[in-house]
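Take a look at the structures listed below.
Since every read-out is calculated from the coordinates, none of them should be taken as a lab result. All values reported here derive from a predicted model rather than from experimental measurement. Cβ atoms are built from the backbone, for glycine too; each structure is taken alone.
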Structure P
Amino acid sequence: MSYKRVFGLVGKNIAYSFSRNYFAEKFDQLQLTDCNYRNFDLQEIQEFAPIFKEHKENLVGLNVTIPYKEMVAAYLDEIDEDAANIGAINTIKIDKDGKRKGFNTDVYGFSNSIKPFIKPIHKKALILGTGGASKAVAYAFKKMNIEYVFVSRVPKDAQQISYESLNEKIISETHIIVNCSPIGTSPDIHLCPSIPYEFLSENHLLFDLIYNPDETTFLRKGKEKGAAIKNGYEMLELQAEKSWEIWNSEE
């Protein structure tokens with residue numbers, strides 16, 4: 001079947017992704033029989049450019065996920081100011097002339113998902129991971145006036161610390177911990193980031209960008225210590241709706 005408007009998700013090993021089913025249901029609800037959303041599962045970023053040739057006549061918008069949120073910038077004609085400042089792109093709009101513009105809707109999704117859980121004590125955050133998603137989380141925290149530091153296996157600058165350096169003092173003084181790494185994603189649900197969970201308390205808020213499973217080992221360990229927990233499903237819904245808004249705008 002030939003579709004008038006094609007959308008899709010660009011990533012690697014993305015059979016698990018929620019996006020295709022989410023938009024399929026959205027098209028059904030809106031009775032959009034001329035729209036299709038598909039997965040573009042790429043093993044290398046070099047496979048990205050041919051997508052535009054293959055769907056030259058009907059490609060309207062793309063979402064981008066791990067590990068290509070930073071790499072796709074080189075293939076775009078324009079980048080939204082926020083996405084440029086973040087350094088990561090998760091949404092691409094293709095106009096009628098074939099020009100590609102990159103956006104970041106992760107900030108919108110994350111901010112609106114976590115805000116209801118923020119309390120006065122939540123002044124500092126640990127961001128686990130240093131990829132494209134972590135940059136969006138950091139940008140959101142900056143706008144919310146929440147201090148943050150990245151936690152990396154191999155710290156590269158003063159804004160990053162190692163997992164090994166996490167101790168009781170750091171955990172007791174930092175009441176938001178966000179997992180931006182893929183550790184704990186199905187099927188490896190027994191895994192979790194290596195942090196000292198024993199120092200968590202009811203003052204902590206743990207947010208996991210992972211949504212499959214619903215409750216990761218990271219979140220479960222936090223809940224056992226009385227921490228508030230939140231997974232990434234609502235964030236995904238919010239960023240997906242923001243993507244849809246961008247794709248259908250007349251800008």
Structure Q
Amino acid sequence: MNRTTRFLVSLSIIIIFFALWEVASRFYLVNPAFVPPFSAVAANAVEMIRRGGLIVHIRASLFRACMGTAAAVILGIPLGFALSHLAGKFRLVLGHPADLLAHLSPFLLFHIVILFLGIGEAAKITIAAWACLWPVAFNTAAGVDSIDPLILKAGRAFSGNPLTLFFKVILAAASPKIFSGIRISAGYSLLMLVAAEMMGGRSGLGWLILNNQVNFQLENVFSIALVIALTGIALDAVMVFIQQRCFGSQGWEIEEYINSSGA
């Protein structure tokens with residue numbers, strides 16, 4: 001099944017889902033008071049965006065998600081290298097504690113974070129960063145460990161400078177998997193952040209959903225949920241585009257460096 005066929009199949013499934021949603025609500029298979037028709041939800045989402053209030057909360061959530069992802073990248077990539085086989089003894093020391101910490105739910109830590117940081121921006125960004133840290137770190141370690149030993153051997157032979165070996169060979173070879181971890185983290189950050197905003201906050205998409213739920217404005221709740229889903233899809237599409245543009249020919253670049261060094 002090629003890429004176009006997969007896309008058409010996925011699009012068809014989405015269209016069928018929304019069509020069933022519309023029919024079920026219009027023909028009272030479900031109570032429209034609790035599950036409004038999809039067309040009404042979509043129109044309401046457009047109206048909320050047009051009025052501008054929803055845009056403010058989207059910006060707040062995206063800013064926090066980006067800050068959390070950035071913090072996870074800054075901390076996760078060095079941690080990933082420390083967890084790889086190249087780190088030797090550091091991997092033995094850090095491996096088991098990292099596995100243990102990675103299994104701690106961010107929501108279990110949320111109340112502890114609030115004690116030290118309050119319910120402001122720092123707490124939400126910290127929760128997003130914690131959720132994003134481990135995919136980046138473990139994908140970085142996996143990327144380094146998956147490097148072909150022959151490439152490392154050739155790189156050591158043709159490069160007398162350890163920094164050149166690191167940036168031109170090791171980091172370049174591991175970068176596709178590192179970016180895969182960043183892509184996973186970008187999705188995690190938005191989902192975890194929305195949940196964190198529900199638990200404490202006065203702005204953001206999570207807070208907006210909770211506020212409308214409390215006021216029993218269910219059409220707004222569905223509209224905001226639709227916007228969150230579309231925002232996540234758009235964010236992932238941007239990450240896929242960057243990944244394809246930056247890392248589609250990574251292997252050729254490493255081979256070209258080794259060949260030019262040998263020449």
(message) So if we calculate mean projected area of the Cα convex hull in nm² for every structure here (P, Q), which label has the highest result?
(response) Q
(request) Give the label, chosen from P, Q, of the structure having the highest value of relative contact order in percent (Cα under 8 Å, 6 or more apart). (result) Q
(message) I have -28000 for helix-only ellipticity at 222 nm (-39500 (n - 2.57) for each DSSP H run of 4 or more, over all residues; to 500), calculated from one of the structures P, Q. Which structure is it?
(response) Q
(request) Using distance in nm of label points 7 Å out along Cα→Cβ at positions 200 and 232 as the calculated read-out, with 1.7 as its value, let me know the right label among P, Q. (result) P
(message) Given -0.55, -0.61, -1.09 as the derived value for log10 I(q)/I(0) by the Debye sum over Cα atoms at q = 0.12, 0.13, 0.22 Å⁻¹, for residues 96-207 alone, which of the supplied structures P, Q does it correspond to?
(response) Q
